[in-house]
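Structures given as structure tokens follow.
A short reminder: the numbers here are calculations on the coordinates, not readings from a lab. Model, not experiment: these values are computed from the prediction. Cβ atoms are built from the backbone, for glycine too; each structure is taken alone.
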Structure 1
Amino acid sequence: MTPVSPLAAPVQSGSLSSPMIVVSGLRKSLRTGSTTVDILKGIDFTISRGEFAAIMGASGSGKSTLLGLLAGLDNPTSGTVTLNGTAISNLGEDKLAQLRGRTIGFVFQSYQLIPTLTALENVLLPYELNGSPEHSDEAHGLARARQLLTSVGLAARMDHYPIQLSGGEQQRVALARAFILRPPIVLADEPTGNLDTANGSHVLDLLLHLNREEGTTLVLVTHDPALAAYASRRITLRDGLVIADEQQTPAPHTFAERGA
């Protein structure tokens, strides 16, 4: 059964081919004492609007570093990242923060919820921090946050704190938080890595619905080939380089019914 979801407005027909993420000559090196460690050694790819791309690779291949650079959470040593037509590599912190708020939803493997805030308050946080006129209506933000938590099956848990929630519930709060500003891009770092099979399937439902029904561009870092099989594109890293970049037919997936 296809779940009911208010996650984002659908993209218009015909927009899929336009680039949403462009990575060119991306390098990242770190110095440790007198030694330089090259984590990314020159990465190039383009991800179209509405595409679902899975980034795979062994531990240490550079995939999480790459995702952090795509999100503007770190600066490259050289090369550029362009999101929705804006090159982010040389933006000042204020402009970069504004662009992240408008453009990116980030789902961390470790959830990154604020322990002193309730589930509802955690979801509202990006809305309150954004500060732009289109996100200044407090009543609208509250209604959307409640709607999102209901859509991820947490209608009865809105006033609970993270310590009172299971790992799967915390990850669903994190997903709702990532969706609050209707970002055109969602980046997810091993979003099912800490979850059991049932909760992992639930999170997968949400991500696939966001991509397939709402047209959001989804980039997922994973080491799990079964999860990557649902993507339409698979990018494989090894030792800081892209060794494979393949289009694929996504595996069929039956959406599970979500309770409130």
Structure 2
Amino acid sequence: MKYNEFFKTCIDRKNNFLCVGIDPDPAKMDPQFPKNPQGVAQFVREIIKATSDITPAYKFNLAFFEIWGWEGWKILEEIIAEIPKDILLIGDAKRGDIGNSSRFYAKAILEKLGFHSITLAPYMGEDSLRPFIEDETKGAFILCVTSNPSGRDLQEHGNPPLYQKTAELANNLNTLNNVGLVMGATKPEQLYDIRKDYPDLPFLIPGVGKQGGGVETAVEVCRQCGTGVINSSRSIIFAPDGTFPNNIRLAAEKYANSFKKI
């Protein structure tokens, strides 16, 4: 199935735009899990067991697995293979290098690990992005407007600002309907502007939850194109109230209900 069709199917089946972020920080994991690779693997499996019938997407932040070296990579391979096949899997790797390096990054993350899509940093331009989007069954989200405050240092520089040029580049690359944008919920004005200019590009929207981004705006811009996901990581996987793993499930249900497609 083509990437864009698969993306829409995942959302339609669950009828919401939730993306559960998998950022397994050992210091924040439930105390029952040891702070080692095996504990991380157990923790992540419990999260998936508690949420896989709710969420249409997972975003794995690779930093929290790479810290464990080869063991972290092995955990990723095994867990990705176990996840139900009707869930979009995003490798949050933020890659972006010269073309030859990018080809190998693409093979590692999209082929070897089996992610459906990847996050990309566009600073090195078109030839650093193309290797990730040559396969119509795989996709990418290009960093455009990020949720962190200092993202403005570069993203809003220039006239027109750099983020607008980034969105234009992504749209031009979207010949296979497999390119989207990372658009932070903490910056609603830019969210609306880019959605108005590029109504068909799917968004990956971080910043809702602990970072304080607005839910209504995020849901509205996803509904306008019918594809897009709204990420919540810490607010779900480290939910403060209740007993693990029920607290994880209840938090996911709360966000899924807030992020309804219809």
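If percent of Cα pairs over 34 Å apart comes out at 15 when worked out from the coordinates, which of 1, 2 was used? Here the read-out was taken from 1. Sorting 1, 2 by mean count of other Cβ atoms within 10 Å over residues 29-36 from high to low puts 2 first, with the largest value.
Could you tell me which structure in 1, 2 was used to calculate distance in nm of label points 7 Å out along Cα→Cβ at positions 157 and 173 as 0.9? Computed on structure 1. Structures compared: 1, 2; top value of relative contact order in percent (Cα under 8 Å, 6 or more apart), i.e. the largest, recorded for 1.
As an exercise: P(r) over Cα pairs in 5 Å bins from 0, in percent, for residues 77-116 alone, calculated from one structure in 1, 2, equals 6, 22, 31, 21, 11, 7, 3. Which structure is it? Label of the originating structure: 2. Each of 1, 2 could give helix-only ellipticity at 222 nm (-39500 (n - 2.57) for each DSSP H run of 4 or more, over all residues; to 500), but the derived value -12000 comes from 2. For mean count of other Cβ atoms within 10 Å over residues 53-60, the highest value in the series 1, 2 is held by structure 2.
Here distance in nm of label points 7 Å out along Cα→Cβ at positions 229 and 245 was derived from just one of the structures 1, 2, and that gives 1.8; the source is 2.
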